Structure I
Amino acid sequence: MLYLQVMKGIFTLFFSLSLFFCLAKDGGNSFAQQVKEASEDSVKVRLLFDWDDKIYLQNSALDIQLNTQVIDICRRQLARKNIRKKEELFYASSLARALNNKGLALSEKNRLDESLIMLHESYEIARKYKIKLTESHATNNIGTIYRSLKEYKKAIRFYEKSFAIFKDSAAAPETFNNIGLCYSDLGEKDKAMRYFELSLKFSNSPDHQLNKANTLLNLADLYFEKKDHGNAMHYFSQALETNEKIDNPHGVSYSYCRISNLLRREKKYAEALLAARKGYSIAKKNDLLYNLQETSRSLYNIHKEQKHLDSALYYYELYNTYVDQYTKQTNREELLRKQFYYEYQNKEELAAARHKKQLEVASEKNKRQRIVLISVLVFFLGMLIFVFFVVKSYRRTKKMNQIIEMQKKEVEHKNREILDSISYAKRIQTAILPPDSYFKSKFKQSFILYMPKDIVAGDFYWLEERGGQILFAVADCTGHGVPGAMVSVVCHNALNRCIREFNLTKPNEILNKTREIIIHEFEKSREEVKDGMDISLCCLDLVSMKITWAGANNPLCIIRNKELIEFKGDKQPIGNYSFSKSFSLHEFQLQKDDVIYLFSDGYIDQFGGTSPVNGKKFKSRRLKTLLSAIAELDTAEQKTILEDEFHQWKGSLDQVDDICIIGIKI
């Protein structure tokens, strides 16, 4: 399904190369002249929309500029006091359409905060004036933004709402396809297939051939995952034919790649090689980075299975080159999404500061007016001084009570805003953690006990697979709450770079490189930053069942036949440290029923027990004894026991730190 997530952007780029210069040079100048010469705003609006319809796929910057002009014209006209009902409806409809267009263009530039503001305003205007088509488009686009943020259930709600608003077969194919993609990403393959089939049913018109090709590929991928080769080949072949008809080189290249993978699975190597070469040739000709990555991987796998080692090595190196290029591109896009929350928060803080300043100015103005009024009253009403002070005292008390009540409401509102912001940060932090389902797919008998002290945490767990080796870790970053979470993002990114950018797999080399990256990142600050992390990092070879391990302060524990084997980490953190040295590498041959435990220090540092005042720490020895006692149980039971023991030990005391424990039974 990754194909469709990059397909739209790639297709837009290819199409723009063939049309943009012609439109921008000739049509653009023609439209600009007509807009300049138009005497009425309504004519300008129509011309700007006609111009935008021709260039929006090729020039997003001009798309934003044209719709901004429409927005300015419509707002100016709607502000008129004597506007007629027919004019009001025209400008309101145009304003909603332009806001939707601009919001969509901004989302493609990852300016998601501005995009959501535009789309929600478009939706409210369209709903007010009962403009069903624009209302449907705005909700559909909001759903697409939530899908890009991996909030699939929320995205599905907006897609379904979009279709319910405007039940039009013209909008159905793309909406059904989008819903299918969401269910596929959620792992609900049967629901995904039903929606893909609905999308295909409505994709017979010429305007929907691209959606038809995409849907055919989605269905083929689902059958491929189910190992239903007959149906998979049927839909792959139809997708290839449709993409060739609409002259879509991206879809043609990808279809050949997927057909090659299917033929290779059936050991039809000659046909698979021919299909892969066709896909690679088209991708190379059109500079399609994602397709180059996938087709070179197919060629590598075919040659490897046929024992053509020189050719396999050549395509493997080519594949890694394209992977690096594509990873850098997608990492930049993901970072922009993560920055969305922080940028939005900063804008809220600036708005609050401006509002506070306005209140101070208004308060100062009111104060001066009261002084003048009091002076005049004192001068002219000297005989009523006593009455005046009584009235003044009463009014002041009432005013202060109102101010206190207003300040109380404002504080409550700000607290809700802060809590909402931190809760949104939790969703972002959760997005970088490997899902439980993904962890379970690698280790069936495993558990993750993850208990942040606050809403967000400095602790995190990490999992990556590279060429038959699974790397996993538990890390404890400096601090907890929001500061700890921010450090965890830096450390998590450093670990990913070690694997994806520097291709490291030995735990000690990864820790050495991670320390180097983190120190380099924090050296950019004008102030001295000594934050970092403690970590326990394992690499499991799935063939030899040998585990290699390195640790910074945190240990590795392995239980074998109720006997605990402990590897202690080096006494140094990942970060700026006066006596830094290279991390040690440990190796251990695993056996069936061995149980591996990684943990941070949050569990053992928790105060509790029977002490009547502040309690005492749980301590490492008590935890190791507990792990030895429960190691033979099912991992789900182990997690439950650890949770119950923690809460019983903590009692009514507060949790002191983030907690993260991973258990894996071999």
Structure II
Amino acid sequence: MSQRSPFDIIDGRLWQSGVCFVPSVHGKLAFALEARRAFLSRRFGAVAVELPDSLRPEVIEIARLLPVIHSITLEEYTGIHSVLTADPCDSIFEAIRLADAERTPLRFIDIETFDLDENDYNLPDEYAIKGLGFAKFTLALDPFIPKAPEESTSWRREASMARSLDALTIEFGEVLFVCGLRHGSEIARRLRDRDFRDADLPLPTGEGGAKRRVREVIPKSEESPMVVDIRAAHVDSLYFLLGEMPYLTYLYEKSRGNLSVEEFEQLDGIKELLLATRAEYQKANKESFYRVSISSFQNLLQFARNLTLLGGRLTPELYQLAVAAKGVSGSAFAAKLMEMAKYYPYLAIDSDYETLRATQSTIELNGEPADYFSRLPGSAKEWKRIKLDLEPPKEKQQEWQRSFNPHSTCSYPPEDDVIERFTDYVRARALKLAGIDLVRVEEFQASFKDGLDIRETMRNLHREKIYVREEPPSKGKVGAVVFIFEEDREDGRFPFKLTWDAEHDNESTLIFYATNYLEDFVGPQIARAFYGGALFIFPPKFVGDVWRDRRFRGAKSSMEKLVFAACLHSRDRYVAYVSANPPTKRMKEHAERHHRHLIYIPLSSFGKSTIQRLRYFHVLGGRKVRSWAQKYIR
């Protein structure tokens, strides 16, 4: 038999005895938005919040200091510390700010106690409010929220707050009440049944309680039970003090001044975080290899969505976003995402208050760490680790640069294998293109030959005839492959020009121009560079130093020199030319003089991510470096 709900649903909101309830998970944006919607829905006589009257002056002060975030630290005579942070995404502080701005009477109706006997607990994703509505979401959760045992502190708090609300409705009429999700239904039940047992404490006056003390630290004793201080939250502590990611909190705070605050969407904020990360990442890494393409970005969103659903949630947390970012775009991008998630621009500069530093479990007071708990506990948080392979610091790179041996450089074999397989694919594709002019289409007689020609058959459908294709094999092979990833202009972008001979018969001779590897070290005797252009000659042969060969002195650019060398040294008729633009007239004329034929393949016909991965390679300071290179090359 189901228990009757203590709430009446009016216009989609929870009411009882003249009180509009907003039971909330502290620090969660969805509930701050609901508190705002409720406040703006009608003119309330007063606003009540679940905080003790003794903290009223400090709470209003830190609320008025927003968007700069401050916290109240409370040190009890027992040595227990607690923290109350002005969180823009907390429904209580949203209600306080609105009441203060609109001059609506504001009351703090919780009792004075040190023992809150509250713990955070797991709840369904609050994004479900968007589909269910706030009232249905709250009522659906009510049977699963633990109730306070009789005579416990929470039990007495609920009785006292119900009694205070009853008095406030008599004084002000309709009241908006914002409290923790754990207490909402029980306070409503007591208000409905007028069950105010054990509510023998004085009602709040609205002027600040008599137990409030000045901020100067005084000796702790039974007569002075609590030390109350306001502190400016350190930027590195915001992730632990706020309920949402600091960047999402910043976006909401920025939108509060707009008339369209109702349209603020948490998922849109997460997408904006990812876009901002992408922009900052590409700003810091100007090489095209670091570009996060639109397709990669879509894959990241899909990956994050799948991880979120596997975790039983509807909106991703920072961990799922970081794992997806690492899997799709690498550790550096994931690290930038985590850095951006902690970004909050409204900082306390030249503050009159001491700085508060906090972790997930400790705060720093007077230079000493101390355990603490939150006065407004939110949903349970699970802390997870993620391993990121980050770039080495500049000092370490400079040390590796000084000790590098440039006289015995070699390549990294796993990268050689990847690009050799790709050049084999390009050769096969080019050879197929070379045979296109030889294809013949004829009427079906006795054999389908190389397959049905659909286009010609459809054209002659009215004649009831079938046409087939005959694709004779190309006469010749593709021996050389030229990649032009980027033109070598006169800006000195690609100063590294070299010829690498093949180490075995299954490897091509490689001639290339690239960025200066001496400027980018990833490990001891391990440098990194990016191809501007490259020539692969197979079967391999000794070609000498192409870049100083006087036979190519007529080449006007590094691109032309690679094509000229391909036409001279290739043993086969066809040369594959992969570039963003077709070969120039000079290149074609040079190829014809050497009885070679250039087969153009647009660079855009390959995926951007594929090209980006192929472009970077590592230069090792000797073959012995290969034994430890795997530890540093990602």
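Each reported figure results from applying straightforward, stated rules to the coordinates on display, with no laboratory input. Predicted model only: the values in this text are computed from it and were never measured. Cβ atoms are built from the backbone, for glycine too; each structure is taken alone.
Listing for the model above:
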| item | result |
| --- | --- |
| Structure responsible for 0.00, with FRET efficiency 1/(1 + (r/R0)^6) of positions 112 and 376 (r between Cβ atoms, R0 = 30 Å, to 0.05) calculated and labels I, II on offer | I |
| Mean count of other Cβ atoms within 10 Å over residues 296-303 - highest-scoring structure of I, II | I |
| Highest-scoring label, criterion being mean count of other Cβ atoms within 10 Å over residues 320-327, among I, II | II |
| Computed 0.65 for FRET efficiency 1/(1 + (r/R0)^6) of positions 184 and 272 (r between Cβ atoms, R0 = 35 Å, to 0.05) - originating structure among I, II | II |
| At a computed -0.75 (log10 I(q)/I(0) by the Debye sum over Cα atoms at q = 0.08 Å⁻¹), which of I, II | II |
| Which of I, II yields 7 [relative contact order in percent (Cα under 8 Å, 6 or more apart), calculated] | I |
| Among I, II, structure where semi-axes √(5λ) of the Cα gyration tensor in Å, for residues 304-583 alone as derived comes to 55, 34, 16 | II |
| Source structure (of I, II) for helix-only ellipticity at 222 nm (-39500 (n - 2.57) for each DSSP H run of 4 or more, over all residues; to 500), computed value -22500 | I |
